[in-house]
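Peer 1: Following this line, the structures themselves.
Laboratory data are not the source of any read-out in this text; all were calculated from the coordinates shown. Note that this is a predicted model, so its numbers are computed, not measured. Cβ atoms are built from the backbone, for glycine too; each structure is taken alone.
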Structure P
Amino acid sequence: MNRLSILIYHRVLLRPDPLLPSLPDVRRFDRQLSLLKRCFHVLPLSAALRGLQQQTLPPRAVAITFDDGYADNADFALPVLQRHGLHATFFIASAYLNGGQMWNDDVIAHARAARLAPQALDQLLQQLKYQPFEDRQRTARALAPPRQRDLMMTSAQVQTLVQAGMEIGAHTYRHPILAAVPDAEALADIRHGKHVLEEIIQLPVTTFAYPNGKPGADYHQRHVDMVRALGFTSAFSTVAGAAYEGSDLLQLPRFTPWEPDRMRFLLRLLAQRRVAV
């Protein structure tokens, strides 16, 4: 039985950032794509899902996804993808397009100004992550120094991705943890995020990624039902492992390849493929 590994990226930096060591820079991302292309069959997500359903996946099938909608996805990741002739799907939290900033980036800006260590930043992010949505936003804004640059994509950059043959998926509107907000608010946020993206790209948006993505903690079955009712045909968690023929198409597994060197990156991919979800 062939399986599908789905990778999650968030950002690709111009150069390494000591405060965010898990994020790849352009050079590391280029090396990873080179390894993927040499050792795996890298497919557009839509083609990979068709193969999964039709049992026609090639051996060692992999798809690439990005979450949130950072501008460096278009500025730095896209040229590397194009150089390798590869595709990715970008799950975008559309409230932050055109000048917005997510709460965690406010916290990261504070950590940079305060010269916090990466471990201290991780602890602060974890402390705030599950606060009520508005409380979390308020606390993060209070911590942040004045913003100096736009981190998130513009609508024009989203259109550029589509013109380059990339795929766009929804990631809610404001990126709330769905289990932490009232059901009506969760439904409205999922719906509005989809609508905004469809207006920008003038195409149906039928794929969805759950914010944070842990079933039972970040979303529940009722949120899966909302996603289905809104017309999404596939949705993605952050449960590590590989998808197979019997996987739930509205709770497909994905994982993040954190390892900085190529051999450990390859070993992580191979290890995750043994876990069918």
Structure Q
Amino acid sequence: MRQPVFFLSHGGGPWPWMPEAQASYAILAAELQAIPATLPRPPEAILMVSAHWITQGGVLLGNHPQPGMLYDYYGFPAHTYGIRYPALGSPDLAARAADLLRADGIPVDFDAQRGFDHGAFVPAHVMFPAADIPMVQLSIEHGFDPDWHRQLGAALTPLRDEGVLIIGSGLSYHNLRLSGPAGRIPSAQFDAWLQQAMAPTDATSRHDRLRAWKHAPAARIAHPQEDHLVPLFVANGASEGSPALCCHHETDAAGGLTVSSFRFD
């Protein structure tokens, strides 16, 4: 049975390991925890496209059989730099994904050293706390081109029929300098546009809207750099003919932000 595809707004930093953050992330936590029970069957593996891994001239796939950890955040409690998410990697999935990408002319190589970054291990931990699903990370390309990343996602679509859960992990609003109450209006404006952009039932029509995201209300306030939006381009590309459903929506996240996540199936 074909697995769905997700774009997840993954929250800020290592929040699942911070008791002081649990109340503000309760809605996101509940939505993520509910996902496994909604899948047609347990995933064979996860292919995680994280906004926190950016490469130039092509993409990289992690292919270490036992990936380490990458604590790519700053100023958080000391204990959050000892977090472990001990999911196995999958060199076989990395090789299969690379074959699909190369067949579509997408430059790709492997990275056997890089560990899971928090864009990957945070949502994975909340969804699959037993860490019993192998996970492979895939980078995004520094040009952030919507068309290029849609092609990337489309090339990976066959993995869905092979039991692989494809997840784009980013944020629908990502402006660290204008967060909390200060981001209430621009995040709501951008999210209202995003909901309309995701409304068509086919991926092509959605992409026609998403590729024009810079013209959306508050676009460059919501995304001064669009790295956290790019995983949505990939997820929509992998959605093929699947409709999009807003599976997580908040209007007071992190003290005032409107944020959304989407499921495609």
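Peer 1: When distance in nm of label points 7 Å out along Cα→Cβ at positions 73 and 193 is calculated, the result is 2.8; to which of the structures P, Q does this value belong?
Peer 2: It was calculated from structure Q.
Peer 1: Could you tell me which structure in P, Q was used to calculate FRET efficiency 1/(1 + (r/R0)^6) of positions 1 and 81 (r between Cβ atoms, R0 = 41 Å, to 0.05) as 0.55?
Peer 2: Q
Peer 1: For relative contact order in percent (Cα under 8 Å, 6 or more apart), which of the structures P, Q scores highest?
Peer 2: Q
Peer 1: Out of P, Q, which has the highest value for mean projected area of the Cα convex hull in nm²?
Peer 2: Evaluating mean projected area of the Cα convex hull in nm² on every structure, the highest lands on P.
Peer 1: Here is a follow-up. Between structures P, Q, where is FRET efficiency 1/(1 + (r/R0)^6) of positions 33 and 137 (r between Cβ atoms, R0 = 30 Å, to 0.05) highest? Write out the running numbers ahead of the final one.
Peer 2: Numbers: P: 0.30; Q: 0.90.
When FRET efficiency 1/(1 + (r/R0)^6) of positions 33 and 137 (r between Cβ atoms, R0 = 30 Å, to 0.05) is calculated for P, Q, structure Q comes out on top.
Peer 1: Suppose you compute helix-only ellipticity at 222 nm (-39500 (n - 2.57) for each DSSP H run of 4 or more, over all residues; to 500) for every structure in P, Q: which one lands on -12500?
Peer 2: Numbers: P: -12500; Q: -9000.
Derived from P, not from the others.
Peer 1: Out of P, Q, choose the structure whose coordinates give mean count of other Cβ atoms within 10 Å over residues 49-56 equal to 15.0 when calculated.
Peer 2: P
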